[in-house]
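Undergrad: Listed below are the structures to be examined.
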Structure 1
Amino acid sequence: MWECVQEIEQLLNRKKYNEALKIITSRIEQLIKEERQEEINTVIRKKMLFLNMSGDANQTSLFCEKLINFCMRKDLNLMDYAHQCQVLNKELDWYGERYKLIVSGLYSLDPYNALHVILNVFENINHQILGTKPTELERVYYGPYVYNMESEFESGISALNRMLGLWLSGCQRGAFTGKFKGDFSIEKSELDLQKQIAPIVRAVDYLEWICKEISLQQVALDENESEVTFTIQDIKEYYRYKLPYIRETSRMHSFFLREEKFSRKIKEIDYSRIVKVKDSGDDFKLIFTIDILLNQLKNSIEVAYKNNLLIIQDMYITNMDEIHITNKSITVYEAFIFYHCIRTFALIYFEATQYFIENVKKKPRAPFLALKRKDIYKYLHPILSKLLNRRVNEEQINEFISLFTFGNDNINDLYYKPLIVFRDNVILNPSIFIMNNFSKTFLNHMSVLDVNLAERGDTFELVVQKLFEDNGFNVYKEKYPFSYKYENKSISGDIDLIARKGDYLYVGQLKNRLEPLEPQDYRGADKKIKIGVKQSDKTLLYIQRNPEEFCKRIGIELQELKRITIKPFVLVSCFYGSGQIIEDIPIIDMSALTRFLDEGQIRVYPGDGEPFVYNLRTQGDVIPEEFNDFLIKPYFLESNIYGMQLATHHAFPIQDRKFVLRSKENWQENFNNSFLSTAVEHFFKNGVIRV
């Protein structure tokens with residue numbers, strides 16, 4: 001069925017609903033005869049064919065509903081999913097009509113004025129989200145606090161990506177009909193438009209997110225007059241997709257919190273001197289000088305240093321300066337540095353906007369920064385020339401700008417492409433630079449552009465070997481390829497890690513890959529993990545069939561091999577997939593392995609004062625039996641670690657009801673059992689924090 005999906009999607013895009021329906025129902029009939037119902041269910045869910053996210057209500061009535069009815073008559077196991085899709089389609093159609101009115105209103109403006117309206121709405125919302133300071137108690141619960149804040153922020157950015165994609169498409173098609181207003185004054189009709197954009201676009205985006213979640217996982221639906229609740233049934237599957245994101249949020253906070261700052265002092269900017277409120281009182285002008293830029297550049301260089309450390313730690317990439325970006329004269333490292341330089345402008349403007357909001361008590365008319373290309377060149381070409389140790393010309397500055405321009409390379413994502421270009425203006429939405437997990441998004445951006453990030457397997461293996469050796473394991477450091485014949489078949493493979501401690505021999509297969517960010521990336525990650533599992537099975541068979549050869553090569557006696565226990569595992573560099581056991585082979589990630597071996601504990605910081613320590617293992621030398629338990633059930637699967645975040649409900653108002661996506665777990669119970677709650681109790685008892 002997969003072979004006809006592309007044709008069906010093309011027909012749906014052209015609104016040829018009857019033709020698309022005819023093709024898919026015919027193919028379903030054929031697959032039913034071949035008893036391939038499972039394939040039908042998989043394709044319908046993964047390609048979301050019951051759902052209408054096109055904005056055209058006709059697709060619901062002419063394709064989705066007819067396909068649902070057809071599948072119900074064929075007794076396919078899709079009844080619950082079909083009903084959930086019908087509930088969502090009804091809301092999507094309602095919001096789709098209102099979304100069209102927003103589009104019409106925007107296209108009646110000049111494109112630059114329309115861009116101003118869009119950015120004004122979402123960046124002011126972002127300032128409201130990021131301007132809320134955590135309480136003393138929330139600082140202890142900082143992982144859950146940041147997770148909730150980032151979820152809300154990303155909801156807004158996802159909606160903004162949608163609107164910017166719409167704006168860019170309108171520019172390319174010449175859809176805008178209004179005349180340019182240089183003073184950016186807002187008429188009543190535009191004010192009404194601004195009020196509608198955020199709730200409607202965010203509602204559409206939230207509904208589409210739920211569409212993806214219910215198609216990815218099995219959920220149960222419960223409806224009443226005030227609430228529609230989708231409850232995820234398979235907790236393991238939910239953990240599989242959600243836990244990596246939660247762990248990454250927690251790790252980033254921990255890394256930036258404990259990583260030492262550079263010794264040089266960064267002078268605080270006195271924004272009262274450089275923020276000049278305009279006569280209208282609803283906007284400001286920034287008095288910008290090179291001294292301010294250079295001072296704040298120190299902050300960006302520090303962030304760049306930390307991001308570089310994360311890239312080395314996560315993906316073991318140490319040669320960014322040697323890798324050229326496809327079809328450009330600049331290297332990956334140079335693009336990395338340019339981003340952090342342009343981030344400096346964004347940081348200054350973000351803080352200036354916060355100063356205006358806090359002191360004038362108003363939302364500014366323009367919370368975004370527009371720069372001329374020539375000004376970017378004027379400020380950055382001497383800085384980049386110094387940092388990169390070569391002359392950077394205007395053409396290369398434009399290459400940098402093009403690389404990070406929203407919409408280029410068919411990428412409509414501000415995390416990858418944070419610059420919005422209109423004619424000679426380069427517009428920065430400052431909050432995206434504050435919240436971007438750049439060490440992750442940059443590598444994924446390069447990967448999407450088919451930039452060859454070079455072979456990293458050897459580096460990964462060396463780092464892992466050193467980690468085990470530093471923690472008291474005897475490590476076999478030579479490469480271990482093997483090849484032998486068995487039952488007239490040639491079998492070959494290799495063992496990435498061989499390490500011994502006590503009566504246990506650990507054989508590991510190492511898989512170094514980027515963290516999957518989108519649902520379509522999961523299949524590739526799953527495939528790589530399954531390859532690792534097969535290689536582990538092959539390794540065990542090799543040792544079983546060739547014990548003398550194996551013992552000779554690693555330097556032990558055959559009798560010794562007979563009394564030790566072999567422990568296979570697959571080690572991945574990303575969070576996704578970690579914690580699974582596939583065919584008796586545990587999958588673990590490098591971050592968890594490092595924390596367990598090197599530190600053996602989690603620390604909770606109260607702000608000032610000594611941290612609360614939660615031990616993951618007996619301190620001192622690693623005890624093999626504890627390590628074995630860790631491989632089978634790693635600490636991050638325990639409900640008292642991330643259970644509180646995993647039990648968090650996601651909710652958004654949809655018309656007059658609240659739509660909720662949740663897991664089956666009890667949030668209050670997980671909150672009470674959380675090690676963070678234990679830490680809070682400890683801090684209260686010792687007078688470290690007070691409410």
Structure 2
Amino acid sequence: MIICKVRNFIAAAFLALVVTACQEAPGDMPANPAFDLNMLYSTPSIIGTTPRAVVWSGDGNHVAFLWNDAGRAFRDVWTYSLKTGEKRRVTTQADGVSPDQRHSGISEVVWLDRGGEQIAYVLNGDLYQQGPDGISGRLEADKAAVKRLALSPDGRYLAFVSEGALWLRSSDIMAKAPARKLVDRGNPKAAIQSYEWAADSSGLVFNLTDNSFLPERDIYYYAKADAQKHHVSRAFPGDETAHFRIGFVKVDTGDIRFFSRLNDKDYVWNYGLSGDGKSLFINSSDPLVKKHVVYVYDVDSGRRKVFYQEYDALHLRPDWKVAWAPKDDGLIILTDRDGYLHLYHQKTAGAKPRALTHGEWEISAFKVDSEKGEIYFLANKAHFPERQIYRVSIGGGEVERVSAMTPGTHQPFFSSDMSHAATLFSNDATPVELYILDLGKKQTVRVTHSPRPEFYQQTWANIGYVEFDSHVDGTRLVGRLSLPPNHDPSRRYPLIVGSVYSDSVRNQYGGRTSHPTWGLDQYFVASGYIVLNVNVRGSWGQGRKHNQGLRFGYGVIDIEDLHSGVKYLVSQGLVDPERVGIWGSSYGGLMTMMSLFKKPGVYAAGIAGAPATNVRHAYPGQMWVMGETTGDDQPGRYRLQSAMYHTDGLEDPLMIIHGTKDDVVLYSDTITVVEKLIAQEKMFELVTLPGSGHGWDNEGQAQRRFAFKKMVGFFNRHLMGNKRNE
């Protein structure tokens with residue numbers, strides 16, 4: 001049955017907050033109050049296994065995807081027939097793997113025929129094929145690290161990347177001829193990053209990324225009872241960066257043409273061949289993402305012209321996307337040139353782009369239906385934290401919503417004839433599932449049912465959204481608020497702000513999904529905490545002015561946005577101001593430390609995971625926000641944004657969690673902070689994870705549960721006044 005409830009769980013006199021929570025349950029089940037981290041993070045997973053890697057067959061009647069219906073980590077290939085409605089598992093590789101083994105299984109799948117009977121897939125970096133008899137066989141046994149499978153539009157060839165090079169073989173599984181190398185990577189530090197087929201299958205356009213220019217560094221650490229060395233190519237701000245070259249290779253001759261740009265270090269955000277194969281666009285920007293340029297090339301001669309360009313010294317986010325308009329009539333450009341990310345049609349080089357959409361909302365992605373002259377796009381038009389599917393005519397006009405009215409987030413995959421979309425959908429109450437959306441009838445069919453039966457026995461958090469103003473400059477901010485299911489409006493609750501990060505306010509299961517904190521959030525709420533996420537400056541979705549507020553402001557305006565959320569909830573009588581905690585990892589660790597160092601007394605405790613404490617050791621891409629290494633305001637500008645220079649402000653309890661093998665945020669920077677705190681006689685706790693990388697909560701269930709239990713114990717001591725671990 002479908003259980004849908006709308007609950008106004010805070011008195012209207014205090015806060016107008018309406019939460020919609022819809023989930024499908026197999027039947028009425030009694031609530032089970034038992035909630036612990038071992039249950040939330042166990043195998044099989046209570047929320048099931050997320051389907052992924054969705055691909056359509058050429059005839060548009062079949063969908064293949066990777067999934068495990070038992071909630072285990074290993075994904076096999078499954079298929080769904082639009083004609084029969086049948087869903088079936090077509091590979092059985094999981095049968096040979098221990099249920100407790102954390103193997104993610106098959107990583108890619110592609111159809112080898114139009115009719116949905118033959119597939120190719122990748123397992124452990126090896127290429128396999130399987131026909132209608134259900135028997136799998138390995139292809140190209142001498143090839144390793146296979147990835148990025150793509151069938152040619154005419155169905156004759158299968159392209160793939162192996163050890164950085166681009167290869168081509170017949171799609172006929174009975175063919176004896178081995179694959180041939182189309183594009184060599186040139187050196188061990190270079191690789192084919194991506195590629196696309198020409199519409200007539202005559203060739204492929206590709207991005208060859210060369211990392212040989214990057215400095216090489218050694219990261220030393222102790223693990224497994226011995227000294228270890230991790231050798232990486234890693235640039236800091238001001239260092240040489242990767243070079244990106246776009247080329248075209250002909251299938252019949254193997255001839256390659258590269259398309260010149262003014263600077264190969266300029267980013268390539270996307271590229272695409274025209275339908276007739278005669279022209280190529282490259283959507284590019286400078287390394288600081290201030291100058292956006294779209295080039296168009298003649299494929300045969302390589303001649304280049306500037307089709308579109310814009311410069312903004314304050315620009316921070318490279319959310320630009322480009323595609324060919326129907327019948328190759330110019331380009332469709334996604335840009336925030338007028339304040340919000342919207343679609344524009346530009347027919348010729350240098351012409352004024354014509355807006356197709358407008359409003360105080362943003363578009364994240366789009367797909368052109370050339371036959372019908374329509375554009376499908378993903379946007380937050382309905383509500384800021386959502387991503388719904390819409391369409392608009394190439395001529396502009398009224399925007400039509402195509403996805404169902406259920407709030408949440410879609411990730412669509414369109415069939416080649418644009419009649420259907422397979423979409424991965426979730427919301428705050430429902431884990432990710434695969435659905436089929438009929439784009440004409442706007443009807444949706446659910447394909448997968450992932451959660452385990454015990455999922456429906458739990459009483460989960462009530463999640464809603466609040467809006468409030470910055471206490472610094474009045475900017476409108478949005479928060480994702482998780483309340484206990486038995487929330488009492490007359491009580492003030494302890495609050496945990498986090499996991500703090502940009503783009504963290506999303507109506508999808510678990511909110512921000514880069515880290516598996518869905519269960520930790522639910523545990524905190526079940527334990528009597530309120531959890532808040534804030535769409536801090538620099539985030540997507542609220543327009544150019546909002547995100548540009550972060551310029552030169554790591555650990556400056558962002559922590560004021562977090563503080564604004566705290567002050568708002570306190571003012572509404574929801575939160576005890578003496579029991580507020582904060583936590584985050586990476587950039588979130590930076591904000592956590594800066595909040596504690598610069599705002600003593602606001603937070604009763606904070607946990608910084610893999611904290612970015614020295615922006616001088618960030619990736620060069622972070623210069624989009626923090627600026628270049630040079631300037632009259634240096635080194636002060638970088639020090640202002642680096643937590644290691646503000647340790648003297650610490651007065652409240654701090655826990656640091658960091659892996660020693662981290663090559664994104666260096667553990668040595670954490671040690672620098674530790675040394676300063678010791679010298680200043682500041683009390684703190686350090687949780688070291690030997691041999692762990694940057695994604696410390698994604699490196700196995702045991703380490704995840706250990707770290708999360710340390711966090712729970714820390715917050716319970718300082719916010720709840722007790723010492724229980726879970």
Structure 3
Amino acid sequence: MEQPVSETTTTTRKPTATAPANTTSTATSTAATTATTTATTASTAAATATATATTTTTSSTAGRERAGFAEAADVDAFLAELRRFERGEIDAEQWRAYRTLRGVYGQRQEGHMVRVKVPQGVLSAEQLRAIAAVARPYARGFGHITTRQDVQLHFVAQEHLVAVLARLGEAGLTTHGACGNAVRNVVACPHAGVSQDELFDVTPYAEAVTRHFLRHPLGSSLPRKFKIAFEGCAEDHARTAIQDIGFRARLRSEGARAVRGFAVTVAGGTSSACTSGSPLVEFLPAADVLALAEAIVRVFHARGDREHRQRNRLKFLVRQLGFETFRTLLTEELARVRAEGAPALPFDPEAAPVELPPARARPAAPSPPALAARVAADPPRGPGLLPDTAAELAPPAAARELFRRTNAQPQRQRGYSTVTLSPARGDLTAAQLEAVADLALAYGDGAVRLASGGHVLLRWVPDAEIEALYEGAAAAGLGRAGAGSAGDVIACPGAESCRLAVADTRLLARDVDAHVRGGLGARALTERLPLHVSGCPNGCSQHHLAAIGLQGSLRKLAGRAVPQYFVLLGGGVDERGARFGKLAAKIPRRRVPEAVERLTALWLAARRPGEEAGAFFAREHERARAALRELEELRVEDVREEDFAPLEDGGPAEPSGPATTAA
């Protein structure tokens with residue numbers, strides 16, 4: 001299965017000679033792809049012998065103008081199954097198993113979490129408005145961006161589920177496979193197509209994989225969830241190293257041609273058994289992406305552990321079999337896939353669709369005062385911590401310059417930039433979602449891309465209009481500078497809604513954010529220092545990969561529970577794979593902001609030129625531990641009442657997974 005590389009050169013970084021930035025491909029993705037999946041074991045064959053998965057894409061470009069992913073039949077089927085549950089024809093467990101595969105989880109309190117699947121994080125202005133339209137009446141008035149580029153809506157009552165799914169479906173949005181034991185949202189680099197150092201735009205390939213497994217006969221009947229990611233840049237923005245399948249763009253020289261392909265890793269993951277994906281293929285021709293993904297999913301479907309939920313991800317199967325045995329089984333399965341007629345990409349693999357600069361006339365943006373008034377008149381509501389909505393009108397020159405420095409990035413297309421909005425904790429109110437839609441239409445290409453940091457990326461912003469965009473964003477409460485800094489904390493929903501969490505991560509994220517911004521000043525906001533907070537070991541904020549990762553825990557003091565956080569230092573991803581943070585301290589919750597301040601100051605003072613934060617803490621782990629040591633001890637005589645924060649029992653977790661930020 002390994003492709004021969006003799007007499008060829010594989011490129012892992014962008015070549016110096018490239019086509020003009022705005023060159024368009026003549027290929028279109030109008031072909032329909034039909035993949036008939038036949039399982040290789042007797043049990044799988046019985047389940048899928050007559051099943052045919054049909055995926056159709058009618059978009060002429062990848063990204064903003066593509067076709068939707070919804071089907072009206074999905075909503076009809078959901079309503080029918082809900083009615084069966086209400087009539088007592090199916091029990092609670094059968095209903096749970098059904099709804100989780102349709103993106104609906106239980107939560108700590110009454111109501112449900114609905115996860116909107118957003119393939120590759122791409123949302124049009126219309127889709128942003130659709131999410132706002134259901135968040136406003138049904139989900140506390142706001143949504144949350146996840147680490148898999150999805151959007152979560154919490155506290156949705158059962159009687160409102162069908163209305164939510166129907167309205168989302170009208171805009172081409174689906175929840176199918178967003179949760180449960182399914183192929184989850186296929187993520188891609190949010191800079192794909194505009195990055196200065198990418199080899200090629202991976203979006204069309206990721207979209208093709210999405211459509212292939214959406215409603216696939218095996219895609220929603222797996223032993224456990226299954227995650228796929230695509231990356232085209234030198235930096236692994238999509239975190240391919242921790243996916244079940246990670247695709248990283250490669251170019252291979254064949255004479256005068258540069259042939260597209262992917263380096264493929266498998267069986268990565270975090271949680272209680274952090275694993276960097278194992279290299280499977282050094283160079284997979286781009287045309288073979290669907291065939292290989294199909295074969296891997298079949299092997300997992302046939303051989304994955306369905307009895308032991310804590311050990312039934314692909315990484316455990318590979319460990320159990322041994323990598324070479326797994327490779328042999330996969331090679332045999334891939335041969336069967338090809339013999340059946342391997343699924344083909346709906347475009348020329350060597351000339352995939354590309355996005356061009358928007359050619360439409362851009363509407364005028366609402367004035368900053370108008371945006372501020374709209375957001376103020378449409379506040380979110382509890383329970384829980386609410387999004388930040390404070391407007392900033394006429395921001396000072398220093399704020400404008402700081403935002404441009406930390407939140408705007410030049411594209412490879414001359415004259416354009418990508419602007420990052422970093423809402424606190426990844427939360428946006430309904431009015432803010434609508435404001436983003438207006439800003440994307442007025443200053444960008446009419447669409448956005450969601451990123452794993454809870455960010456919203458507006459692409460194709462003319463350089464001359466960055467300041468005007470910032471003024472509008474600031475008026476809508478979305479003008480925070482410091483994207484990716486220690487003052488831009490990534491947090492899972494935590495104990496506010498998740499049944500597994502033992503810590504209120506969102507409140508801690510708010511406090512750390514305020515401490516960094518108020519105490520460390522602008523310098524800390526201009527430096528990239530990934531800081532992630534998770535409420536349990538599952539790591540839904542991907543805290544294991546952060547330079548500073550915080551994992552919620554409890555300790556006992558005077559017979560009472562005291563929230564604390566494990567401080568993991570030195571995480572990150574690079575060309576070699578994932579580097580997971582190591583435990584440095586266990587800090588009482590009240591002292592965590594001070595711990596972050598100490599670590600940030602240490603890094604700024606002692607790093608080597610150009611040394612990124614994760615690498616620094618991996619190198620200086622003992623020094624960092626020493627800086628935190630005195631913060632660990634909490635004596636009875638020093639304790640305050642606010643140190644005790646017992647959580648209510650949320651009941652058992654959903655068997656198919658928690659309602660967390662890792663979609």
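Undergrad: Determine which structure produced the value -3000 for helix-only ellipticity at 222 nm (-39500 (n - 2.57) for each DSSP H run of 4 or more, over all residues; to 500), calculated from the coordinates; the candidates are 1, 2, 3.
TA: Working: 1: -18000; 2: -3000; 3: -9500.
Structure of origin is 2.
Undergrad: Ok, one more. Going by distance in nm of label points 7 Å out along Cα→Cβ at positions 107 and 267, which of structures 1, 2, 3 comes out largest?
TA: Working: 1: 5.2; 2: 2.5; 3: 3.7.
That would be structure 1.
Undergrad: From 1, 2, 3, which structure was Cα extents along the principal axes in Å = 71, 67, 61 calculated on? Walk me through the numbers before you get to the answer.
TA: On the way: 1: 87, 71, 58; 2: 71, 67, 61; 3: 71, 57, 52.
Source structure: 2.
Undergrad: Any idea which of 1, 2, 3 comes out highest on distance in nm of label points 7 Å out along Cα→Cβ at positions 83 and 219?
TA: 2
Every number in this text was worked out from the coordinates using simple rules, so none of it is lab data. A quick note: this is a predicted structure, and the numbers were derived from the prediction, not measured. Cβ atoms are built from the backbone, for glycine too; each structure is taken alone.
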